[in-house]
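Q: The structures considered in this document are given below.
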Structure 1
Amino acid sequence: MSSQNALKKKIEDIFRTSNSPDELFDTFRQAIENHIGDEEVYKILLWNKALSADEICMYAEKLCRDYPNLSFRIFYDVAKILEANSVYGNYYSLALTYFNKAAEANPESFLPYTAAAVMYNKDLNLPPFDKLTDFLIAGMDKVERKSKICFTLVNLYKKKGNREKEKIFQRLGEKYQKEGK
């Protein structure tokens, strides 16, 4: 095993098992200094339960500055982590911010939009319905598969009880689907 692979394995093990934010920070710095650009290694760090939401975001921002090619996956994963770690929706707005960053990193992908919609909680109105639907509608101009966003909006408006908007996006989604979009 090469020394670079051995170092990567050691870093991965620390990211997986450490409960110390200080040790994780030092190891993260070591990974960056040694130009380890493997998103799977950093994904392990970001899912580490010892990290706070602020620390997860800090690591993600640094990673995406240093490795812009990883931005879509890192931002998308951070949004999913924040969603999963959210209690009563306390991180849903922040997760929506990271879904937005993922969408900016890969404007053609519908995944950040549909994933953001899945976390909508009608009882708590989290993330805020208007903010969420604005995000999806703005994304429709950018993505290749516009029908995916339309049908996602159909489901959101159905949850909200807005039959008029539900029908509008159903028709639009069907139109895009016929066009292969």
Structure 2
Amino acid sequence: MIDLNELNEEFKVDIDSVTSWCNEIYLDQFDEFFVDYRVLFKRLKSKEKSITDEELARILIDLPIQLFGIAEALNKFKISQEVVKLKNRQRELELIRNSLKSTVTDRKQDATDKMIEYKLLITAYSSIIDRVTSEISFCRELIMGAKKIHDSRLAGIRSNPVSEVDETMLPDYVVTD
């Protein structure tokens, strides 16, 4: 049977390199959008101290607006991925044309073999896009959770309003022996 740990060790340097690159790109281009909301999520699930109304307002008002900026940044990144895909396709066609192999099948296989490292970049881009998409889904869930808390607080206030007592409306207290 194949020892997967040994096989994984063989590729560890390459895996770590790609993972590190993906993390670097994510931190550079997308992390700033999500940092505050991860903190607010921790506040939302805190058992010691309830999330404040101001923090809920940030989630309910600011985050949906922020999602538009995130979507714009993600679309720009997707354009970069598409450019790389098109350039890779162009490079592959040039490799096929310039190949010294005799058959079309051999030329295509030769070009495919030479394109492996370039295709790895597309995989890395896809990984970053998937990560950002997951963060966007997380933000939507955060909004829905905050909305439920906000609505339940509002319902509690409506059912049991607390207001200042008008002392003139209170009956006189009479002490009886």
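Values quoted throughout were computed directly from the atomic coordinates according to the rules given, and no laboratory measurement underlies them. For clarity, every value in this text was computed on a predicted model and none was experimentally measured. Cβ atoms are built from the backbone, for glycine too; each structure is taken alone.
Q: Comparing FRET efficiency 1/(1 + (r/R0)^6) of positions 73 and 153 (r between Cβ atoms, R0 = 35 Å, to 0.05) across structures 1, 2, which is largest?
A: With respect to FRET efficiency 1/(1 + (r/R0)^6) of positions 73 and 153 (r between Cβ atoms, R0 = 35 Å, to 0.05), the highest-scoring structure among 1, 2 is 1.
Q: A further question on this structure: Can you spot which of 1, 2 the value 28 was calculated from, given it is relative contact order in percent (Cα under 8 Å, 6 or more apart)?
A: Only one of 1, 2 returns 28 for relative contact order in percent (Cα under 8 Å, 6 or more apart), namely 2.
Q: From 1, 2, which structure was FRET efficiency 1/(1 + (r/R0)^6) of positions 25 and 97 (r between Cβ atoms, R0 = 25 Å, to 0.05) = 0.65 calculated on?
A: 1
Q: Which one of 1, 2 has mean count of other Cβ atoms within 10 Å over residues 9-16, as calculated from the coordinates, equal to 16.2? Please report the intermediate quantities before stating the final value.
A: Details: 1: 16.2; 2: 10.2.
Label of the originating structure: 1.
Q: Computing percent of Cα pairs over 20 Å apart gives 58 for which of 1, 2?
A: 1
Q: On to the next question. Consider the structures 1, 2: one of them gives 4.1 for distance in nm of label points 7 Å out along Cα→Cβ at positions 105 and 137 as calculated from the coordinates. Say which. If you can, show how the numbers build up before the last one.
A: Values: 1: 2.8; 2: 4.1.
Here the read-out was taken from 2.
Q: Looking at structures 1, 2, which one was helix-only ellipticity at 222 nm (-39500 (n - 2.57) for each DSSP H run of 4 or more, over all residues; to 500) calculated from, given that it came out as -27000?
A: Label of the source structure: 2.
Q: With mean count of other Cβ atoms within 10 Å over residues 57-64 derived from the coordinates and found to be 15.9, which of 1, 2 does the value describe?
A: Answer by label: 2.
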